[in-house]
Structure I
């Protein structure tokens, strides 16, 4: 039976540490954002983007590592996904693209409209938009790829079906 080895591999991949996503996406986010704000003549210093003496620190929440991790877990914990690698790639790309656009927009707002406008928009993105955006990506991808499986639930249902607790063990 192909299901059980697949499940074990997916569960092992779920043990990928969150830090892995930060290691991969911190430099990508930093340089991607830097590229988008080149017209502002930015300077790069470790994980800081400096524009007209204003310092923007790209810290872990800015990188959105948890968003990538959450999307990865959703994909790994969904039973019937045929194009898992493709789905992860597209999901990560959409999260990455929106994230660097968000950072660039915030830096442009901070540069042209001041720190108060920057802070207000930053809080709005952080508290409201980010979680909703990941949910929209997930919903869009499951509709596009016609995924009907429910993360975790369908795997548990399948395990129960093959367990001694079910009425008809297979």
Structure II
């Protein structure tokens, strides 16, 4: 089942696909020895609907510990450059936290502000998804970041009937 994330009052809607949610589940920190994992989010933009089709990372060149994740920025730029020609836009970042219901740290917020300031973007801000240890979707945090503000977002389940009106009876 995919998830929907309305982006505040912008009219934009992010959809997290089943494949991306499965990727998050595989990287949850369920054991004390698990280190933080993370990467980037890539999606297709059709008018005001942004469908996240791919999550990347973690990479061997990232620095990871139980309570921190530092991505390889050069590898991230290569991922962006490789995907853009096929219509996949960089939408934001994701990473894990070893807590059931995660919330961004000060470092997370600083990193997102820096990312926004250094980038050209096709969306109103960058998405940050933090994957906690609780079952998804309750173990997810989503926020939208621009150079000035952070907006916490509400994640909504999307039932099969709301995905495709032709499935309704």
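Nothing in this text is a laboratory measurement; each read-out follows from the coordinates by a stated rule. Please read all numbers here as calculations on a predicted model, not as lab measurements. Cβ atoms are built from the backbone, for glycine too; each structure is taken alone.
Structure above, values below:
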read-out: With Rg and Dmax of the Cα atoms in Å, for residues 50-105 alone derived as 12.9, 37, matching label from I, II; value: II
read-out: Ranking I, II by Rg/Rh (Cα atoms, Kirkwood Rh), the structure that comes out highest; value: I
read-out: Comparison of I, II - label where Cα Rg over 2.2 N^0.38 Å, for residues 66-153 alone is highest; value: I
read-out: Of the structures I, II, the one that 2.9 was derived from, the read-out being distance in nm of label points 7 Å out along Cα→Cβ at positions 26 and 114; value: II
read-out: At a computed 15.0 (Kirkwood radius over Cα pairs in Å, for residues 2-89 alone), which of I, II; value: I
read-out: With distance in nm of label points 7 Å out along Cα→Cβ at positions 82 and 146 derived as 0.7, matching label from I, II; value: I
read-out: Computed -6000 for helix-only ellipticity at 222 nm (-39500 (n - 2.57) for each DSSP H run of 4 or more, over all residues; to 500) - originating structure among I, II; value: II
read-out: Parent structure of the calculated result 18.2, given that mean count of other Cβ atoms within 10 Å over residues 10-17 is the read-out and I, II the choices; value: II
